[in-house]
Structure 1
Amino acid sequence: MSPLVQLHASWPATILVADDEAAVRDLLRRVLVGAGYRVVEASTGRQAVARGELERPDLFILDIAMTDPGGVELCRAIKNDPLTRLTPVIHITDRIDREERLRALEAGSDEFVAKPFDVEELLIRVRSLLRTKRMTDHLVSDEAVLVALSRTVEARDHYTEKHLYRVADGSVEVARRMGMTDREMESVRLGGLLHDLGKIAVPDRVLHKPAGLDRAEYTLVKRHPEAGAEIVRPLRAFDGPELTVLHHHERFDGTGYPYGLRGEEIPLAARIVAVADSFDAMTTDRPYRLALRVEEALQRLDDGRGEQWDPLVVDIFVGQHVGSTEERGVAERRS
């Protein structure tokens, strides 16, 4: 079997080809259409932007030297747009310019292909990137379903409305201040959104009980991290949230659940989510008590540093809230 036959499209993806040379576009169109892809063409950067918004292609092939906007600027815009940030970009170039390649990589370029084209190499790169994108699309779809399920679980209890979003936002801010990478922060965000998903297995009579839980009821509640981890396991690729969901009720001193992990044995993302989750729980009305004032909740976090929570995470979390409170106070005094 011919190598080119083996590189035929496994699914009919749409590819946007943007180059100001008609001959280059014609060659790419013939090669890609011949391999089973649908091709959309653009001769300028502006045209590529317009057609990209209309077609939502599965992959971009951009001339790096294109203008108005240039290939690097267009790539940066694609990667900064939440709707297209996971769409792969191949840059084509007729010269090897180290500085330009570094700029393109910094903007998010996924691959480079040199002119004149090696057709087999081009098709291999296209097929590989599209395979990864399709897998990522499935994961994003799985994430959307699980987040929707988490919101359904949350809706069972009006006391916790928007809780998962507040926990996710607070956790990501701590992760950002700790210098985590974008990929690590995404894992923290997902852990915050999905941390209580396992409560779907907790009966309403226990979840909504307006008094303290007995031993049997508390045992049911303590199972929710493991139940949630089992549900989110399909998202284990790309630093999925399974370990955060599983371990967000561990304590820094080793007395938490489900496994009694201690200190840095607990995954960092779980330690971060534990603090954000506890703070939001303390500052929200619950069936068995009224919300604490922010200052009191922050003091309780500080009192529990090194015992219930990671001291560094507490310091960062408390620091960012104290800073925000001081900024609001200055603004109010100025007004």
Structure 2
Amino acid sequence: MPETKTDAASDGAKRIVYFEKFADPVTGTILARDPSINVQRLELSNSDAENWQAFSGAHGYQIRAARDELPVHFFANSEFLARCPNMLVVSSMGAGFDTVDLDACSAAGVIVVNQAGGNAEAVAEHALGLMLALSKRVGETDQFMRAQDGIARNTYMGRNIQGKTLGIIGLGHIGRRMAELCGSLFGMRVLAYDPYLEDSDFVERGAVSASFEDVLANADFVTVHCPRTAETINLLDARAFGLMKPGAIFINTARGGIHDEAALFAALQSGHLSAAGLDVWAVEPPPRDHPLLSLSNVLASPHTAGVTHESRHQVASYAGEQLLEIFAGRRPPRLLNPEIWPVFQQRYRALFED
């Protein structure tokens, strides 16, 4: 049944809310091109009652993508949406959408967009940096030299990555860029697992399609670039690490929870894997006494792979442009639930055109 126009849209204003800051101010600059869009900044320090009042009349929500940066009751799930009868779109701040229940949004007739590709270069460069640093054992030698006098150079002999085999889990924007960098710069053989791509996609993206098990068994480096979903949680578990080549290096710059941290610790401590580079954690930031942080062959960063000046400006630009398109009634390029588009169109017309 088509919606009737509510008080929230009776003045013709299209209301977008967000908490505290955009990834970059350029989002606000872009949205200001449309005078019918009203952008309201909310504060987490405000009372919940005040924030819920704003959400009850909002048509768009620019949501934070990181789970640790947002209270759970402001995640875009069914309970949240029940309190937001006018909501038309939830826009994730980044490529990930951990704070969004996509099925719940679809059921409520709410479209969801992300900013996929906006931080691809930053994350790929970070993953490659971890691969190089771990291969050359830079972290280990740095730690030793800061803690002790004297060092036997041959004790920390590294390896080249030239000509080695790279295994990519998830060949989207970031995985594709990793394949390009490693294949062209270092002549690496690139295997990839991505069940959502056609064979022709692998060829076009510079990788050889392989099963999950074959990627693990043959790669000298395994790097994760898939989203965190119900099917990828603990995808890299004890069995998976056991399938990896002895001495292989594991990299995850995607999302915490895709790998089992206890299983990874065991694989590293036993010597089965030689090293790991981790930018993402089950709890972020991880506590200082996290077992993985006790290992000298783990290179760690606090979910900063995509946090560069350039990538923040790019994802913020994507976000602004997509919201501008959506609130002009036009289909956005990074729509995560395209099957809901006809429902969105009906709801949009009922609110702003009828």
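Just so it is clear, none of the values below were taken in a lab; they were calculated from the coordinates. Just so we're clear, the structure is a prediction, and the values are computed from it rather than from any experiment. Cβ atoms are built from the backbone, for glycine too; each structure is taken alone.
Comparing Kirkwood radius over Cα pairs in Å, for residues 61-260 alone across 1, 2, which is largest? Display every interim value, and only then the final one.
Details: 1: 19.8; 2: 18.7.
Top value of Kirkwood radius over Cα pairs in Å, for residues 61-260 alone goes to structure 1.
Supply the structure label, taken from 1, 2, corresponding to FRET efficiency 1/(1 + (r/R0)^6) of positions 205 and 285 (r between Cβ atoms, R0 = 35 Å, to 0.05) with the calculated value 0.95. Numbers along the way, then the final one.
Working: 1: 0.95; 2: 0.60.
The value was obtained from structure 1.
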Which of 1, 2 yields -0.26 [log10 I(q)/I(0) by the Debye sum over Cα atoms at q = 0.06 Å⁻¹, calculated]: 2
If helix-only ellipticity at 222 nm (-39500 (n - 2.57) for each DSSP H run of 4 or more, over all residues; to 500) is computed and equals -10000, the structure in 1, 2: 2
For relative contact order in percent (Cα under 8 Å, 6 or more apart) computed as 11, the structure of 1, 2 it came from: 1
